[in-house]
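Laboratory data are not the source of any read-out in this text; all were calculated from the coordinates shown. Remember, predicted model here, so these are calculated numbers, not experimental data. Cβ atoms are built from the backbone, for glycine too; each structure is taken alone.
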Structure 1
């Protein structure tokens, strides 16, 4: 599908359909593989056959929608039958949501995490069937198999982001629309402050006004563009695989997809700055930014993708 060092983190719809049907596939996952639909607190009428559901709200917390603590992360994984040696295939109505969960599974230590390339829309465009009714229930497991998390280096906090800005080979890559990057808009209804982290490189994202758009990275059908295209516009912005790079956006979803693509491209010195622009703009004094109090910001949304 792609000429990538790690070709299997992105799976094609027909490959997944064959796997579900029990047909032979290349890069076969573990025998106890799981297919998971990442949702956002809503219940869709249809889902991929055999997919269980995982509500992303279980993995994020107020006030900045950062990831939950280690103990809660582990509890959610166990409740959904996820252990470290298992293959997990993710999709969602919004691919950035699936990537956010995928990044957290990798952080926890799940060894084989894959995304449906092009997401649910690519499945439907391929004419593949959806199932109705109640999705199958997850079968909990008692043991993750390893201490969790295994890869805390995949995520950085505010203090680490500040340190990275001072690091000679450090890069903070802003995965936001150009309008967000230049301060024309915050991009979010619940973030009042406009602007950018000082010293950040613009890593691009997608359409202004759509905080889930990653069209700069994707073909019209939602599949990932060739790695050479992405690495070229990253290099032009000073985002290079030799540097220690942390991706961020508003609250982590788009940054997680950039992380996932970079990892598939063979990048190793990568992480996600969890708090992103929301936490930075709410806690760092910026003379030109009129910030909302945290409580007011919380009341402006019922979920983060509004």
Structure 2
């Protein structure tokens, strides 16, 4: 017999969907992945040391601990979790087919919550200092004590980089923005905002080439390509704002995606262009990308899947 609902993912969206579908007695099967997209089960939050902006934890909580609690709650509510990576799906007919390793599992509905992976530059020292001064989410991490009243560096030239740099000025003493070209890709309104902020200095034709520090970030070695000059910026924070890669390759273009690979959903819902397939979390959200918003759409997907199943006869 096909599963009632399969959930692919392991972050806040996936586990919220699992909690709701579990409580609805749909006996959800969750494939949390085995280092899918190079990240441990639990998603991007497993790479975050401290989370201060998730409701219910006034003292803060580590990313891995938060995801462990969500996972435990999913199981308590009736979810079955398998640590396997979905490699392929067939959405051409009902029931849908989900391929895991050498096994094919059929399901009447599917919730996709595979997230998006932040792009990194993989410069020397990055792996050692990740989440010890280096991050890919200023809104998530910028308010942490280690960054307050410090010199911070943002890499990128688009709207996201400008937004993150502007956000960081609430806490930083100064923010450098490294732009590899001699122009910003950001919209004119965003450019006006960054140039008007006295805490922000744009360094043109400049890229980071090494992160410096032992137990925490202490500086960023940069290179100005125009002058062919290398030097060190003393800084305690390095934030990448060079985009995210939505984890949708396994779909093989069977769902409608936008120009950057995110799953398109009908406005105000998690419904995709295929009836019975729902997408939630960062795999369909390139605007907010927060744990709490991901959880919210996970709830939506679960309720919509429950409604879909209640009105179908298979």
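Quick notes on this one:
- Looking across 1, 2, the calculation of distance in nm of label points 7 Å out along Cα→Cβ at positions 221 and 277 that yields 3.1 traces back to 1.
- In this comparison of 1, 2, the computed figure 32, 51, 16, 0 for P(r) over Cα pairs in 20 Å bins from 0, in percent is attributed to 2.
- Computed 2.1 for distance in nm of label points 7 Å out along Cα→Cβ at positions 125 and 165 - originating structure among 1, 2: 2
- Which of 1, 2 yields 2.2 [distance in nm of label points 7 Å out along Cα→Cβ at positions 149 and 261, calculated]: 1
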